[in-house]
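K.L.:
Following this line, the structures themselves.
Please treat every number below as a calculation from the coordinates, not as lab data. This structure is a prediction, so every number in the text was calculated from the model and none was measured. Cβ atoms are built from the backbone, for glycine too; each structure is taken alone.
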Structure P
Amino acid sequence: MKRKRDDVAAPESDALEGAPHPRATTVFFGNEAAEQALLEAYRSGRLPQSWILGGPEGIGKATLAWRFARFLFAHPDPRAPEVVNARTLEVPDDHPIVAKVESLALGDLCVLRREWNAKAKPPKHFTEIRVDDVRAASAMFHMASASGGWRVCIVDCAEELNKSSANALLKIIEEPPPRSLFLFIAQRPGQILPTIRSRSRLLMMQPLESDDVARAITALGEPWTEFGAEIAAASGLGRGSVRRALRLLDADRLAFERRLQKLLDGLPRVNWREVHDLGDKVSFAGQLEDYESTIERVLDWLDERIHGDLPPARLARYAEVWEKVRDAVRETEALNLDKRPLILSIFADLAAAEEAARR
């Protein structure tokens, strides 16, 4: 169910513009096994204090994290009948905890994400989760629980922690207060600090079936339901991701995605005229969505090859390019550099990696 937030001071880096934030979404589609794993771990009385919810973008990782947090706050005793008899982690919409979580009005709940940099010109989100953000959010772990129950920290997403902020968070995870829970959301869990990974239980989630994607979009209500039959088409092309499908509910976006896919499908041959045009397009002010879609699809393309059936030596080349692209993207965004050279460099590296893999 969609719930509205009023008077949001700044854009939230962990939300998709035009769609409700995951903490305001009380329905959950697909990945029932992941939901049951959390429920059973809680019921057992041996809930690990740190979890990594891994998997591709837009499959419900954040939605599940917030759903679990609501359930813990609503039912702080794992032996309570409501927990013992529960079939899912659903909390009724009229439960007081739902509104409190949605408005972030709980002293025992914190979220770590890239914050808004109002001083930047133009204003934008920071490129990383900073150590100061961790120190501010972690203050609740040094005080008595406000409710006497659970303390929950949601990190969205974990790959955006820099080395200093990850180490600061690690210190808390190593010796957390009782009834503390850390939920790390990660598209690429392998990029998380190894010492955090070793102290966390990994729960991998899978891309959704197209029917579940369509149901999730329909549950968002207006204006998304106005697309009617287009929802099914977008859901089929969304590769199991609600977020990707939502982006495709627009003729221009769909054309852009198909153009980008054609460039990637053509590798190792590169249509440099098209790549130059792409670089020009994503460099213009107001084209942030096209730029983000390009980077996201490139990383997905590399992920597909890294997890493919190739010899280790060939996989290593793709992994090197993945690291190079990620670092170049961060530098470009942090220093507000021209995106054209970045796009040209990315396609040159992709072509070289694909050529090497075919030898």
Structure Q
Amino acid sequence: MSQPAVVHFALKERSVELRDIDIPAIRSNQVLMRVAAVGVCGTDVHQYLNEHSWPVQLPVVMCHEFSGIIEEVGKRVTEFAPGDRVVSETAAFICGECHFCRTGRYHLCPHRVGFGQGKNGGLTQLVAVPARCLHRVPNSIPMHHAALSEPVCVAYHAVAHHANVQIGSTVAVLGCGAVGLLCVQMAKRAGAESLLLTGLSRDVERMALGRTFGATHTVCVDNESLRERVREIGDGLGLDYVIDASGRNASLKDAVDIVRPGGTIVRVGWGPGPYNFSLDPLVHKEVRLQGAFSHTWEMWERVIKLMASGVIDVSLLAPSRLPLEKWRDGFEGMHDASLIKAVIEPNGPMD
């Protein structure tokens, strides 16, 4: 039997289309999930536009943010059953044997293969998922919100884990996409006193949303001086933490410019192209530059609790819910910034 799926088929711009694929057979350690909702990530848009910097095994079904209902379980799966509401992590394959897998940092496994890049992702009706990837979704979380738990985990990893934002600190979040706005929520909850959010002049509505999330300052970097605004915050010597979620390499220069001596930069956004600037100020200012990639099982469990309690509210992102046949509208809306977050429902609404 076959099913419709959004397939990336060539390394050329917009070489993605709706195709029929076989319904997968599951292995003994997998479940068959009926997909409820799929979040379109900024990295999906980079891949759609052929601007990605990671390997892609073609053809491949797109997207790695997805929730659903279990249809069938493999014979070795005992902790889940048909009918369970679940959300999947993004690592479709890990070796389970390397240093990183054995120490719980399996997101750094050198053999890791992600959904939507090296293995078929969630932008279809039925997908095979290893049971180790699954987390239960409480009834209090709608399925189209559960699909957005992945970017919340990304924000948690960057802000709470790597930056370890402290009460009373000053924080900048560069970029007002979905991850950037979630980083603002995280930093505010962590106790940031002054919170600066950047965007472009076209992002007026996103900046306003950022203020509702807790941003105390907003800067349109295409027509305002970021350095001048930073001088107005605290003692003017820079910000304790800078979270770069913009997806632009040029923003790393902004991060280096505005971080406080002895401060921390966490880069969570992916961006193509060269940097073309000196990183010597990192040495002179004794700044820590930290990458943040993916997440772990413990982070995901914490995030689900934060979402279930309402501490983190993804509904404020106003995700646009689209049927599978409208998938391209979601990708293009994310690309032109008319949508903060697109959510595609391959089987129709399942809430």
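K.L.:
A value of 22.6 was computed for mean count of other Cβ atoms within 10 Å over residues 124-131; which of P, Q is the source structure?
P.N.:
Details: P: 18.8; Q: 22.6.
Clearly, the read-out refers to Q.
K.L.:
P, Q: which one has Cα Rg over 2.2 N^0.38 Å, as calculated, at 0.98?
P.N.:
Details: P: 1.02; Q: 0.98.
Here the read-out was taken from Q.
K.L.:
Taking Cα Rg over 2.2 N^0.38 Å, for residues 164-251 alone from the coordinates of each of P, Q, which one would give 0.96? Kindly include the intermediate steps, with their values, before the conclusion.
P.N.:
Values: P: 1.52; Q: 0.96.
Among P, Q, the structure yielding 0.96 for Cα Rg over 2.2 N^0.38 Å, for residues 164-251 alone is Q.
K.L.:
Moving on. Assign the value 6.9, calculated as distance in nm of label points 7 Å out along Cα→Cβ at positions 84 and 340, to the correct structure from P, Q. Before the final figure, lay out each step's value.
P.N.:
Values: P: 6.9; Q: 3.2.
Comparing all candidates, it corresponds to P.
K.L.:
Given that helix-only ellipticity at 222 nm (-39500 (n - 2.57) for each DSSP H run of 4 or more, over all residues; to 500), derived from a single structure, equals -14500, which label among P, Q identifies that structure?
P.N.:
Label of the source structure: P.
K.L.:
Computing distance in nm of label points 7 Å out along Cα→Cβ at positions 60 and 188 for each of P, Q, which one ends up highest?
P.N.:
Comparing P, Q, the top value of distance in nm of label points 7 Å out along Cα→Cβ at positions 60 and 188 belongs to Q.
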